[in-house]
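The structures come next, written out as structure tokens.
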Structure P
Amino acid sequence: MPRLCKPAMNAPEHVITVEETLDFAERAHAGKPQLALALRLIRNTGVRKRHIVQPIEKTLRHPGFAERNRVYEVESKKRTPQVIEQALANAELRARDIDAIIYVSCTGFMMPSLTAWLINTLGFRSDTRQIPIAQLGCAAGGAAINRAHDFCAAHPGSNVLVVSCELCSLCYQPDADDVGSLLSDGLFGDAVAAAVVRGEGGVGIDLERNASYLIPGTEDWISYAVKDTGFHFQLDRRVPGTMEPLAPVLREMAKDHSWDVGKLDFYLIHAGGPRILDDLAKFLEVDREVFRHSWSTLNEYGNIASAVVLEAGRRLFEEDAQVAGATGLIAGFGPGITAEMALGTWAADGVPQTFA
């Protein structure tokens, strides 16, 4: 059965606190009627600090779309090798053992995909399949895990590397002053993460079932407007309420697997914001504490888009012990409005034991 091994994550060295974010917003948008609401929303994000790929002085300036995309290429090549090496070590594999690379990112554009550079540079085989996913936004972390599951199921014994590179700060638009833009300026952070799904062996989460769901008529609720200045993030005010229609979908998927979604042992949920996590806890009838790894990720790094579920997973692996056979849910949410969901159990080479 395909098995998700311990993820690795790295956040850039430049840090901005929520207090600094509020100060920047107040100075940049002073006197605008929507500022008071935006500041209140930023204070309520639960984000204490975020990591960004450039110093804040550079982040706040817009050098043009071409230069930002150049920075994206340079920084993605600089920062992905380290997390890939750690993810391979966590899975006890080498680059040549990987049969496919799924690369997810919505914050920059390259063609060929970064996967070509990774194969040429890091020792992957020339016949490694390349599966870039660019337009699922925050849902792409869950989608990558699910597509890795599908690949291993279709090609028994294969191993798939998942890589997420989200440099959200490169999408900052200084002139955008709508509430959605101002909120996103205080919510999103940068991070690179990776994990291996092994076709056989290893220690991790056996991926038993996955599913996708799109809420009809919501494709414009989370979107990019692509302009001369780059990607302009657009967020509809109805997005935080999407957990009410998605919770029954999660419940039904678990029921079809003979599980109760409210009685699982672990939950790796995309931390889109505090209301997403609070509402999902409410509608699944679980204590909000079961989402502790998602809350911690949000508090310490902000919304790091597709990397959230991988970082939440890393935190789960680092708890004192997990019992083989423990059941859990992985869920990512993003544009569409799309949900990518998976069910899995802890396992370690088929031997019932605990592990850190």
Structure Q
Amino acid sequence: MKIIIAPQGFKGGISGLEAARAIARGVLAAAPEAETLLLPVADGGDGTLHALVDATGGEIFTSTVTGPISQQVEAQWGVMGDGRTAVIEMARASGLAMVPPRRRNPRVTTTLGTGQILKEAAEKGFNRVIVGLGGSATNDAGAGMATALGVRFLDSRGNALPPGGAALVSLDRLDTSGLLPRLTGMEIIAATDVTNPLCGPTGASAIFGPQKGASKDVVAELDAALLNFAQVVKRDTGYDVLDIPGGGAAGGLGAGLIAFAGAKIQSGIDMVCEVLDFDRHLAGADLVITGEGRADRSTVFDKAPVGVARHAKAHSVPTVLLAGSLGEGHEELYQHGVASILCISDGAMTFQQALSRTGAMLEGTAERAMRLFLISP
């Protein structure tokens, strides 16, 4: 019996690999003779770096860059085992978790640090870069990232704009004459789990701005600024980034990577499954077990568990989802290839206690799931 174990990390709890190991222990407790294959996944957000680098025997680097509130931070990034593909999680340089709640302000947060890592990767000679777009603190359409690559964002007087999304309302023209030459010929992939456009009611500001600290008025301000950005970009570069699905990911970083780095938007989970050769491993599998911290309606939008289930269903392999908690709309996942959803909580406890027991609860729930699977016809 072959069991594929493909969870993503449980944020604040354990990594994808640690989750996979815990699930494997539970599976083997119920079925000692089972073959378990551990393939931890990610969807462009948290865990993407290690999912890709660890799976391919790559290397992790640490760089000192400018964080989202212009502080100096140590940010990890890596190179995959092929020696040519760099992996950047933008959240490690420009992420929401790096900003104390009282200082969260998407009017001023910047993607400069993400651009500094991208520049370093290019200068080290890596000719393919995967940028994971989840978990951002920013709403600057990648202007900070592009500044690090040599683009100048100028107002009507020719002055450089200050950092942050709000300043883009004053953007009058772009100067791309200093754009890093090494970007030419590089393949840059923007990996995301969302399809939101740059602007409008489903755009970067409206959907993701509030969780980054934006009030209703600030959302409107930022949306207008991003619209001006899109209009200037179209006029000065020829790229029309306004309505591209995924352009609104990471506060518009998706759009910025397209406009200034020639990036292509790709489903994060599909990209990870491709790197892991996931479909090949499904051959002969009897069951797939995936996992995430919270299963709810948002999981439907191509987050890791649904992507895993979609690939598994194409090979007629059932998928069980182990979730830290269940939220509104989680039942919709049954319409997207998930055969069963099991909450791993095994008793009353605080959130912090749950985080500390994530591995143990995954192991216990995996054992129960496996015992049920063994008695099914």
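Points worth noting:
- Structure from which 38, 21, 18 was derived, semi-axes √(5λ) of the Cα gyration tensor in Å, options P, Q: Q
- Taking distance in nm of label points 7 Å out along Cα→Cβ at positions 79 and 231 as the criterion, the top-ranked structure out of P, Q is Q, with the highest value.
- Of the structures P, Q, the one that 19 was derived from, the read-out being relative contact order in percent (Cα under 8 Å, 6 or more apart): Q
- Entry that produces 19.0 once mean count of other Cβ atoms within 10 Å over residues 87-94 is calculated, selected from P, Q: P
- Mean count of other Cβ atoms within 10 Å over residues 183-190 derived as 17.2 - corresponding label from P, Q: Q
- Source structure (of P, Q) for distance in nm of label points 7 Å out along Cα→Cβ at positions 47 and 335, computed value 1.8: P
- Origin of the value 2.6, where distance in nm of label points 7 Å out along Cα→Cβ at positions 143 and 159 was derived from one of P, Q: P
- Identity of the structure behind 3.2 (criterion: distance in nm of label points 7 Å out along Cα→Cβ at positions 95 and 287, calculated), options P, Q: Q
Values in this text are rule-based calculations from the coordinates and carry no lab data. Given the structure is predicted, the values throughout are model-derived calculations rather than measurements. Cβ atoms are built from the backbone, for glycine too; each structure is taken alone.
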